Each structure stands twice: as structure tokens, then as C-alpha cells.
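Peer 1: I've put the structures underneath this note.
Each reported figure results from applying straightforward, stated rules to the coordinates on display, with no laboratory input. The structure presented is a predicted model; accordingly, all values stated were derived computationally and were not measured. Cβ atoms are built from the backbone, for glycine too; each structure is taken alone.
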Structure 1
Amino acid sequence: MSDPPPPGDLAAILARLIAREGPISVAHYMAESNARYYFSLDPLGAAGDFVTAPEVSQMFGELVGLWLADLWGRAGRPEPVHYVELGPGRGTLARDGLRAMRQAGLAPETHFVETSSALEAIQRKSIPTALWHCDLATLPTDGPLLVVANEFLDALPVRQLVRTPAGWRERMIGLEGGRFVPVAGAAPMDAAVPESWREADAGTILETSPAAAAVIGEVAARLSAQGGAALFIDYGQVELRPGSTLQAVRGHCKVDPFEAPGEADLTCLVDFAKLAEVAEQRGAHCLGTVEQGAWLRALGIDTRAAALARAHPDQADAIAAARERLVGEEQMGRLFKVMGLSAPDWPEGAGF
């Protein structure tokens, strides 16, 4: 478990820091805010701030588990094998996924990478046999890893770069009238911008996440060395696009991300194109990045929903609504993407 965030009102702490040292980066602001937000809160569910796909329906976790079991089986059923989830929330995805894996003959050792004490306490009740880690460094090295990260990357700190009349600068957070506001930094950042974007119009904003790249790089290196596969499921884009995607969610509503740091979930769209490049550079095979709806349909969510409805006819409408929320183009189906990675010598994964 990581150290707790410093006590006190985070807005006041950051305001004093900015007043003393000058503007801080968007990445710094985001990191401090989410560290405070996640450490002691359970933000999930109707009573929380947002609902993730595993909480929508058991079908999501079951299909993730079956995807992993299928790939493991076609890879020769190596043992020992480890299921690793990054940011496992309440353990709902793991519970449903592990049940499906067991039915397919796969019973991996379970590892959770978690920094929230509140969520770890809930996970321990759901999956008491799991082993907990603060980061990827302590994960086992004695067998293939089956890694899942659902809505994990989007909460990692993002750097924002803005094109000014004087060139590219890092977008910072300053104070104006007692409020947090974005401002352009002083240091030139042109070298950090892809060449094709160097001459973009003034006001153009680009985002990059070294933290997400580091996670993908470490997972890819592990897969290359140990074998295994990974699924990264998040809302994001498959090519770099301009604009700030920073948003805050509290009570299932979007709120001002600069209003109350530490009291809302701060996220940004994931740049899957960049992360796929990182994975390949670190030795993993990128299976592809596809829309969540298409991936779930390829794995058989329609058949599973029909079977559940037959078994529980009194819940047929709720099951149909959950399926639509997961795959509907106007809901989670198009905005959310699934990126698959595997060891170079593992087979291709279904749905890519």
C-alpha cells in the first residue's frame, strides 16, 4: 500500500504551492488530485461518482475471463500462470472473470495492483485469496501474466502542451482571483511535439501521458520475457487528435476539473496509438485496438445475454439494457476501446 496523501484541504495546499513556486503542470495537478480522490474513497456504483463496465453486467467480466482462458489454452496451458488486474475497483471484474476461467479449466493465481486502501478493503472481501501489490515491480516472474486493466489508464497523469505565438509550451495550472486556471508555461517544449504538429495553429493543445506509457512499457516487457497477454480497456482514441480531454466526474455528472481537486475523478482520453507503439518497442505483440462494442459482440455477448434472459425471464429487460449500455454506439460501445497485447510467441486473440 502506498503512503497516504498529506492531510489538509488539497485546494489550499496546491494554492499555497502555486503562490510560492509558480504554476504547476497539469500532470502534477492531476496526480495530486487523483491520489487524494482514490486513496480513501469508493467512487463506484450508483451511490458513488461513476459506474464501470463490470458493474453494469456480469457479462463483461465473464467475456474477459473467457478471452484469457481461450488464449491460454491455445498457448499450451502453461503453468504456473498469474491473473493480474491493475486498478481492480471492487473486484467485480475479477470475480466474474475468474469464475468463467475456472469453468474453462484455468485457475490462475490472482494479483491486484491497487493503491486505494478503501478499495483494497472491498477487494479483500470479494477475492480474499488475491495478493496485493503497490505497483508492477513486485509481480511474480515465474510464469505468464494475464493482465487486465479496465478504466485504469484514463486516470493516470497527462501532460498538456499548448501552441502559443512564441512556440509550444507546457500547459500549467496557475491562480487567478483565487481560482485554478490553465496558463502557458515559460519553457520551450517544441522538441516534445511530433514534427507533424510543430506548425499547428496557436491555441492547439496536445496531450501525452508518460505515466501510461511507462505502465504499458513495463507490461509489454514482462509479456515478452514471461509470456502471457494483456487487455487494456478504456475510453480513448486510436489516433492523436488536438484538444484538451481533461474532465472531472462527481455524482455521475461532469463538473469543473479545476473546481475542487481531490473531490472528483479526473480523467483524460487514452492515446491508444502511442501506447501500441510503446508496447511494440518493448517487445510485445500488439493484437490491435478495437471498439468495445465490436469486441464484445465478437466474443458472443448477444448469445450470453440471450442465455441469461432465458434463465432469468423476470430480468430480461434489465439484461437487454445492460447489453445495450456495453455495446451501444451512443453509450460505451464506440467511445471505449480494447487494446490487446501478447507475448510474441503467443497466438492471436479473438475479436481483434
Structure 2
Amino acid sequence: MPYHRPTLARKNDHIRINLEKDVSFRQVTTQLEAYRFIHQALPEINLEDVDTSTTFLGHTFAFPLLIAPMTGGTQMGERLNRVLAEVAQEIGIGMGLGSMRAALEAPETRATFQMRRYAPDIFLVANLGAIQLNYGYGPADCQKLVELVEANALHLHLNPLQEALQPEGDTNFAGLVERIAEVCAALSVPVIVKEVGAGLSTRAAHRLLEAGVAALDVAGAGGTSWSQVEMHRQRKPDQRQVAQTFREWGIPTAQSLQMARDAAPSLPLIASGGLRDGVEIAKALALGADLTSMAGALLRTAATTPESLYSHIDIIRRQLQVTMFAVGAQTIAALKETPLLHAPT
């Protein structure tokens, strides 16, 4: 298939805009702030014994964090991916790669995604836009991506709003769940379906469960507004106005997480979309997540120095550990059973 060079420019645009522009939601939040833990003055555990490690899809994590898919396909993307991969390896967490359509269509871009040489042991996730399954791609292409980067799983990401706001967007989402089911049945590794920042509804989660996905990443509203990112890319005033209208669109992360948990009680869930620190990670786990994921905040730190990224992630881990200590949860399993107070804002 022909590879459109503007795709590479778009990837650099996305990185640049996320680093330089305000692309946050202005009013909509994750709604995690509406929940509080019950402090335990007698936790009856030793802080040093608090164990933040967990397993997800058979892989061990030092603490429940996956660096969210962000980039690849360009020189800038390769530099950032290497930093992210090396730090993930050092700390013992997971990493998702940015959309890998470029790797299928332009062989010279493949090295920008091949991070296994820097991170031989991490849980590494390949990535393709699910919409591409309606534009000529299939299970064999997905398997090729997995093998190319020696991935442990595949992300199929859903981004209908973002595609609708791109002049070059692919918007034929009709019958897509059937194509996803075909990939789930054929692939050699688990398939994780994720949104990109507008959340998964109860209906979407249920349909994906029926399609045979191995896990879901809700990627709710409250972090990066991709409609705002696309607004900054628009040159025509009318297109900018349309994109701007959807800045606050989406299901807040906390609500989407609960919707997905209700729709798929037994399915592993990843919570992402605006998570900022270890306390919010703990809240997400207590609300039903099995793993959490962060993007924007880590991307901005990765663009500085590897040392800064390592420090940032280690602070998040320590915040989680102290939260677990303060609620008397010695393990992640115990934390997931910890009650939360709900005080709607």
C-alpha cells in the first residue's frame, strides 16, 4: 500500500503540539478528584513491606504503570521512544508504542519502533489504529507488527472523534467490531483495545468483550483533548471552529472505568486519561482497574532528560507506595479491595 508522507508530518505535529500547546480539557476532569481514600491511623503494616508489584496478562510490573502509546515513525519519535524504553526497563514497568502504520508502509521507519534492544524484559505493546482494519489491513499485518518489535501484546486504538476532525482522517467505522474480532482470533499475542482520550462506554466495552479482546484501556476524558490537538493543526478557520467545539467531549476517566467494569466484570482493565500521580493511580485501581497508563506528562519529561523521566516515574511509584501504606494495603490486591469515599463535586 502507498505510504503518505504527510502522515510523518502529522506525527511530528502531534508531538510538537503536545509539548508546546495547551491541549488539556478546560472544564471536564477525570472525576477522580470526587473520590477520597479512608485514612487509616493504624495501618498495621510496615512501609518497607508495602509491595507495589503486580502482574498483567502474565507479565510482572514493578508497579501498575504502562507508559502509554505516544510516538514513533520519525527521528523525534525514535529519540523519545528510546528514552521511554530505557527508563521502563530500568524501573520494571511496561510501554506502548505509537501507531505503527508507518512501519508497514515505509520500511525506513521501522527502527523508530524497535525498542526491544533497549528494553529486553519489559511488557511491550505494538500498536495500530483499529480503523485501518476497514482500509485494507488485517490479522496478518497485525502479526507482522508484533513480530517486528517482539511485542507481548497489540494495541488496537479507537479514535473516531480525532479521525473526524482530521482533514485526512479515516472515518468508515462501520462493521469495525467484526474486523477486531478477526484479529483477536488470529493473533499470537493478546489484543488490548484502547480509546485515545474520549473514553469507552458500557456499550463499546460490552461489544469488545464479545469480540474476544484480552483487555481494555478506557482512556477517558480529563487529560489530553485530541480535538484540541487537531484544532492546532487546522489552517482553515471553519475547521478550527469545528474542532474547538469538541474540546470538552468524552466520558471522564473515572466514569468510563466504572462503565467498562460493569460491562466486562472479568476483563482486565487499564485506566488512563489524565492520571497525574500515584494517588490517582491508587484511586483507579480501587475503582476497578488492573493497570494504569500515562502519556502526556511523561512525554514532556522524556523530552528533557532520561534522568528527569526516571525521577518522575520513581516519584509516582513512591506516591503509590505511601498511599497504600496510609490505607493499610500491603499489596496491590489489597488496594483493589480498599473502599473509597465518593463526594461528587
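Peer 1: Hey, distance in nm of label points 7 Å out along Cα→Cβ at positions 189 and 261 derived from one of 1, 2 reads 1.5; which structure?
Peer 2: 1
Peer 1: Another question, then. As an exercise: relative contact order in percent (Cα under 8 Å, 6 or more apart), calculated from one structure in 1, 2, equals 23. Which structure is it?
Peer 2: On the way: 1: 20; 2: 23.
Traced to structure 2.
Peer 1: Supply the structure label, taken from 1, 2, corresponding to mean count of other Cβ atoms within 10 Å over residues 69-76 with the calculated value 18.0. It would help to have the intermediate numbers written out before the result.
Peer 2: Numbers: 1: 18.0; 2: 22.4.
Value 18.0 for mean count of other Cβ atoms within 10 Å over residues 69-76 corresponds to 1 out of 1, 2.
Peer 1: Which one of 1, 2 has log10 I(q)/I(0) by the Debye sum over Cα atoms at q = 0.09, 0.10, 0.14 Å⁻¹, as calculated from the coordinates, equal to -0.44, -0.55, -1.14?
Peer 2: That value comes from structure 2.
Peer 1: Looking at mean count of other Cβ atoms within 10 Å over residues 93-100, point out which structure of 1, 2 has the largest value. Display every interim value, and only then the final one.
Peer 2: Values: 1: 22.1; 2: 26.6.
With respect to mean count of other Cβ atoms within 10 Å over residues 93-100, the highest-scoring structure among 1, 2 is 2.
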